[in-house]
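Presented below are the structures under discussion, each in the form of C-alpha cells.
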Structure P
Amino acid sequence: MHLYSIETGNFKLDGGAMFGVVPKVLWEKTNPADSSNKIEMSARCLLIEDGKRLILVDAGLGNKQSEKFFSHYSRFGDATLESSLKLNGFSTDDVTDVLFTHLHFDHCGGATKREGDKIIPLLKMLVFGVLKNIGTGQT
C-alpha cells in the first residue's frame, strides 16, 4: 500500500473562524494573519494505492467557482488535483473510488470542473458513503 499527499490549492480563511475559542495570541505564532485576519490554508487530499484500487480521500478546492466566490477565500498557487495526480504518475481516470470526509467546498469542490458554461465530473467514478455519527449513531 502506498499513500500520497495530493496538493489541490491554497486559500485563505478567517483565523478566528478556524481556531474558534483559541486566543489569537496563541495561533498567530504559527499561523500569522494578514490585515484582514485571514490565514493561509492548504487543501490536501490523501491518495491510497493498494494495488487494486486507487482511492482518493476528498477532492480539494476545484476552480469552477466564480471570481466573486474566490475573492472571499483569496485562492493562490498553481496546484490542482489534476496536476498533483500527474506529478505522482496518475490521472483522474485512474481513481477508482472517492471518499468525502464532509461536503465543504475545500473538500469536494475538485470533484467537478467547469467547461464553458457547464459543470462536469472530473472523476469518472464517485462512490459516496454516509458515515454515522459515532456519538449518536445517526447518519
Structure Q
Amino acid sequence: MAKIVPIRTYRQAAPALPFVVEQDDFSIKVSLPDDPIFWVRLEMAAAGPVVSDFNPGSQQEESLARALSRALDKAAVKRLSGLPFLDMVRGGLQPNNGPALIEARNRVQRAAEFLAGERRQTIEGVSMRERRGKMDFIVSFGGGN
C-alpha cells in the first residue's frame, strides 16, 4: 500500500514595490516608476468599483493583485460584492482568442483569490461578457464583514 506523505511548499512572496498611487475625481491609478507598462486603474462608478486597467508589465501577478488591493484601500472599499475587470481581451469571442481568454480569466481569478483572502471573503463566481468587441470578467464575492 502506498503511503501519502505531505510535502510542504513555500511560495516566495512578491517583493515590496514602490507603488505610486495617484487619485483624481474619477479613478485611482497605481503604477511603478521603473516599469512603464505596469499599472492598475480603479474607477469609482455609481454601482461600485470597476477595474479599467490591469497590466502586469514585467512584474509578478502577486504585485498586480497588491496594486489593486492598494487602489481599493485608497478608495476605502472594505467589502466587495462584485468587481468588473473591463476590456481584458480585445476581439471578443473570436475563435483565435481562446488562449488570451484563458490567460486573462486566470489572471483575474488569481487576483480575486488574493483580494478575497485579504478581505476574508469568498469568490462566488467569475463570469465573462462581451462588450464593444472586448471581453470583460466580473467577479462575484460573498462573505466578509
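Read the figures in this text as sums done on the coordinates, not as results from a lab. All values derive from a computational prediction rather than experimental measurement. Cβ atoms are built from the backbone, for glycine too; each structure is taken alone.
Could you figure out which one of P, Q the value 42 for percent of Cα pairs over 22 Å apart was computed from? Label of the source structure: Q.
Looking at distance in nm of label points 7 Å out along Cα→Cβ at positions 29 and 101 for structures P, Q, the greatest value goes to Q.
As an exercise: helix-only ellipticity at 222 nm (-39500 (n - 2.57) for each DSSP H run of 4 or more, over all residues; to 500), calculated from one structure in P, Q, equals -8500. Which structure is it?
Q
Structures compared: P, Q; top value of relative contact order in percent (Cα under 8 Å, 6 or more apart), i.e. the largest, recorded for P.
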